[in-house]
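Take a look at these structures.
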Structure 1
Amino acid sequence: MTHNQFNGKHGLVLVNVSIKGKNGIGVFIFAIDTGATTSLINQDVLESLGYQKTDAIDCINITTGSRIEKAQLYKISSIKVLGLTRKNLKVISHKLPYTTFVDGLLGLDFFRNKKLIIDFSKGNITLE
């Protein structure tokens with residue numbers, strides 16, 4: 001069981017994410033997005049880890065807040081959040097607006113088969 005603190009009164013629920021790529025391991029800030037079925041990583045982050053557009057395993061359509069757009073699907077070596085490591089997770093690569101100030105969105109695919117508790121009154125995230 002791992003805990004994380006966040007400000008439950010305003011803003012996004014943010015977590016530190018460790019991702020292993022071809023160039024080593026990087027630590028980034030992601031927002032937990034329970035409305036996303038698949039995790040999304042900013043293309044710049046993937047490039048910093050050594051992933052190139054030719055490494056994409058598929059081109060898919062994604063629905064954003066305002067339209068349907070094309071995006072690349074990648075399989076990343078490993079991603080670790082709140083003590084849980086997922087290997088070979090398929091993630092969407094897409095540009096996020098600069099105003100979001102996050103490197104990616106952690107979707108439901110990461111949390112499948114786990115118990116995620118987000119306690120806004122205490123500002124705690126627990127993953128079991």
Structure 2
Amino acid sequence: MNDIDANPTPQGELSLQQVAMPGDTNPHGDVFGGWLMSQMDLGGYVTACEVAGGRVATVAVEGMAFLTPVHVGAVVSCYSDVLEVGRSSVRVMVEVWINSRHDGEPIKVTEGTFIYVAIDPDKRTRQIQD
């Protein structure tokens with residue numbers, strides 16, 4: 001069984017909400033996956049900054065899977081859950097949920113693990129303080 005759709009409710013804390021607009025779509029009217037990834041990166045960034053106590057940079061994304069298209073007007077909600085804190089890095093699982101336009105039920109759209117590294121004012125890796 002695929003674990004990506006095993007949880008019927010969002011995991012983690014709400015870190016970002018955005019409305020999908022017509023300019024975010026492909027010619028068929030579905031929201032671009034790249035737009036969703038950018039929202040996820042922003043949501044994960046908010047969480048990683050809190051954990052790291054300052055500026056972070058995205059260094060990797062792991063295991064993305066898009067489960068269903070997102071329609072214009074959908075409220076895209078990103079939920080972030082810290083998976084691991086290293087010496088200078090933070091791994092954050094980010095889930096995206098929308099509500100069904102038919103019955104309002106929550107629908108999981110995608111998830112992915114984003115890795116951030118804490119950086120100093122000179123944009124060099126820094127240690128995360130305990």
**Item:** Given 36 for relative contact order in percent (Cα under 8 Å, 6 or more apart), calculated: source structure among 1, 2
**Value:** 1
**Request:** Kindly point out which one of 1, 2 the value 22.2 was derived from, the read-out being mean count of other Cβ atoms within 10 Å over residues 42-49.
**Result:** 2
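Which of 1, 2 yields 13, 42, 30, 13, 2 for P(r) over Cα pairs in 10 Å bins from 0, in percent, as computed?
Derived from the structure labelled 2.
Given a computed value of -1500 for helix-only ellipticity at 222 nm (-39500 (n - 2.57) for each DSSP H run of 4 or more, over all residues; to 500), which structure among 1, 2 does it belong to?
1
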**Fill in**
The highest value of FRET efficiency 1/(1 + (r/R0)^6) of positions 18 and 82 (r between Cβ atoms, R0 = 25 Å, to 0.05) among the shown structures 1, 2 is in 1
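Quick note: the coordinates plus some simple rules give every number you see, no bench work behind them. What you see is a predicted model, and the numbers here were worked out from it, not measured in a lab. Cβ atoms are built from the backbone, for glycine too; each structure is taken alone.
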